Structure formats: structure tokens, C-alpha cells
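Trainee: Take a look at the structures listed below.
Quick note: the coordinates plus some simple rules give every number you see, no bench work behind them. Predicted model, so just to flag it, every value in this text is computed and none were measured. Cβ atoms are built from the backbone, for glycine too; each structure is taken alone.
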Structure I
Amino acid sequence: MTIRNEREYKTCEARVERLMERGTELGDMELLSPEEKTEFTMLSEALDEYGRAYHPLPGRMSTLLTDAILNQVKERNLKQKDAARMMGISASTFSDLLHGRRPLSFDIARSLHKVLGVPADVVLA
């Protein structure tokens, strides 16, 4: 399942909340029916995927941005260390950005756009 917009996101969140309430009423999530367990898992995974893309945790980059960066690196036939060098940052800093261990600074955001060609609307999203 793929969530395509905020309306679907909110609908899925509400359904997961209802399933959690039902599990609480029953005394354990394991007491949900097999269909409810499957639905809960499917919705939870879809919410997680959408959330990582459109509602990343503070200090973490959106998966849309990391995917765009990796796509540009691949299209240009670069290694990550070469992309980092082109941007004027260390390979470890580049890796930390991609793995959410380092926040995105203005200078790095600008380099992603100007040096690697990551679309500005993706960098700024």
C-alpha cells in the first residue's frame, strides 16, 4: 500500500488508532483477528514510509531528498566520496547526511543543488 497525500495519511492514521484501541480493549494486540493484524501491519508500514518522506524527524533528511541525492550520484556515475569532494565536504559528512546523523546546513543544501543538480524544490521540501 502506498499513501499518496495528506488526506490518505490522516485516514490511515485514524484507522491505525482504532486498531490500537481495539487491541487495548482486547488486552493485547495479539488478540486482534488475523485480518486486523495484517491491516495494522500494512497501514503501519505505509505510514512509516510516507512519514519518512514527508514528515521526517527533526535533524533527519526526507527520504525524497536522500533518494534524489543518490539518484544524482548514480546518474553522474560518481562514488559517494567523489560527490562529497565535489561539494567540498568529507566523505564521512556526506555519509552522515544520507543516514540522518547530521542535519542539512544551508551551504550543503546549496551545494546539493548547484554541484550535484538535485532539484531545488526537493532540497527545500
Structure II
Amino acid sequence: MTPAVIEAIVKAYYENFQAMNPQGWTETFTEDAIVVDPVGTPPNNARENAQKFLGILAMIFTKMELSQDQVFIAGNGAAVKWTMRVTGKNGKQGIAEGISVFEVHESGKIQKVSSYWDEAALKAQMKD
């Protein structure tokens, strides 16, 4: 698999996630893809839970911006250092940084995502 294929699928993942577009986001995954976000929480089947997961985000946030600060591609995967800036429905803003590790199947779809970040710290910023 070429680095360009991996880069393109990771870019599509972030674009659709930021847009809270469950259909587009789902299309980036294999049928059995797993998302662990953040690491330490139970793994989720990306395709089965995309609508619910992104629907919850849409109920909490009015705006979400995700920047891919650094992308490291190796083998059939990538690690991405990212920054997320959000605005909640309550008007509060929050920022989080993290690293997501992607395993890409030979089909060019994402098979697993493991994201390392402090969800509790973001939630604390967003409290009324």
C-alpha cells in the first residue's frame, strides 16, 4: 500500500469526523473496524455506532475543528498528532490535543483507530 493511499483515507476520516457526517465517516472503515477513543474506553464497532456516536457529538457541539498537526506514515498505518477545537451548545469553548494511531487494511480502508487524549480535561473546559 502506498503512503498516498494511507494519507487519503486518514484525511477523509478527519474531514468526515469534523463535519459530523456519519455516512462519509463510515465509508472510511472496513466492515469490522474498531475505534477505541480514547484508549481505555471500550472498543466500538465503527460502522455500527457511527450514527449514534456522531449524533451525540452534534447534540453537544455547535462547531468542531480538527487539525492534523503531524502525520507519520509507516507500513500500513499512520500516527497523527492532532488538535481539536470545539464550541459547545452552551457557548463554551474547549481544546484538546492527542495522537491517533490508524491501522489500514490492504483494501485501503481503516481497520482500527486508537486515540490517546484526555477526554475528561475537554469535558471540564466545557462545563457550565
Structure III
Amino acid sequence: MSYKQGEHRDRRKGPDIWLHVMEWLAIVGIFMLLAGLYMLGLAKPETETFFDRYFDVRVRYYWDLGLARYIFYFMIFGLVSSVTGLFINSRRRRRRGDRYDIFLLVVGFFSISGIALYLLRF
């Protein structure tokens, strides 16, 4: 053992269960954001096109509030996923080289933004 005083050997053998849990929470959060964006596309007012006018097709000029509620639920679930993952990450972060998962931060930021926009808009 040729370690100097104050040097620590990294005894981690690879990713543990918590690292896998954080990865899955980030993936679930990203899917929640994508599902929210998909619902946003369905809930927003429709755009009238030339063919709609020509064939006298009715379009919806208002937000579908039932679908907008699902957007809110997806953003809440994404935020819970992000906060849970960041909590696990903060408890696990002990070495200088350990970093916060960027996807968890991004999911948390966009979830908070989506929740705020929903509450201000509807």
C-alpha cells in the first residue's frame, strides 16, 4: 500500500443501485416533459388553414382545459421525479469528482416553469 497521508483510494467498483435509480428518475422525468409537450400540442387552440376555410371545417379557438390539466399533472410528476433524484444525488455526493445529474436539474427547471405557466395561465 503506497498511499500518502491524506490520499484516499476510490473503492467504488462501479455504479451502485442509487446511480441506477437516479438515471431512471431522470428518464421518467424526461418522458413526463415530453408527454406534457405532446398534451400541450393537443390542448392548444387549432390553427385555421386554407382547407379548413374552403371545406367549412370547424376549428377550436379555445384551450381544451381537460387536456391542460393533464399537462399540469405531468409537470408535477416530473418535478417529483427530479426532486427525488436530486435528493438521492445530494446524499450520495461525497467525493470531489461527484457531480449533480444535469438531466435532473433540467427536468426540475422545466417542470417548475411549466407549473408556473399553468397556474398563471389557467
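Trainee: Check the numbers for distance in nm of label points 7 Å out along Cα→Cβ at positions 21 and 109 across I, II, III and tell me which is largest.
Mentor: I
Trainee: Quick check: 22.1, 83 is what I get for Rg and Dmax of the Cα atoms in Å, calculated from one of I, II, III. Which structure matches?
Mentor: This value belongs to structure III.
Trainee: Comparing structures I, II, III by distance in nm of label points 7 Å out along Cα→Cβ at positions 13 and 29, which one has the largest value?
Mentor: Greatest value across I, II, III: structure III.
Trainee: Let me ask something else. Among I, II, III, considering only relative contact order in percent (Cα under 8 Å, 6 or more apart), which has the greatest calculated value?
Mentor: III
Trainee: Ok, one more. Out of I, II, III, which one gives 12.4, 36 for Rg and Dmax of the Cα atoms in Å, for residues 45-100 alone as computed from the coordinates?
Mentor: The structure behind it is I.
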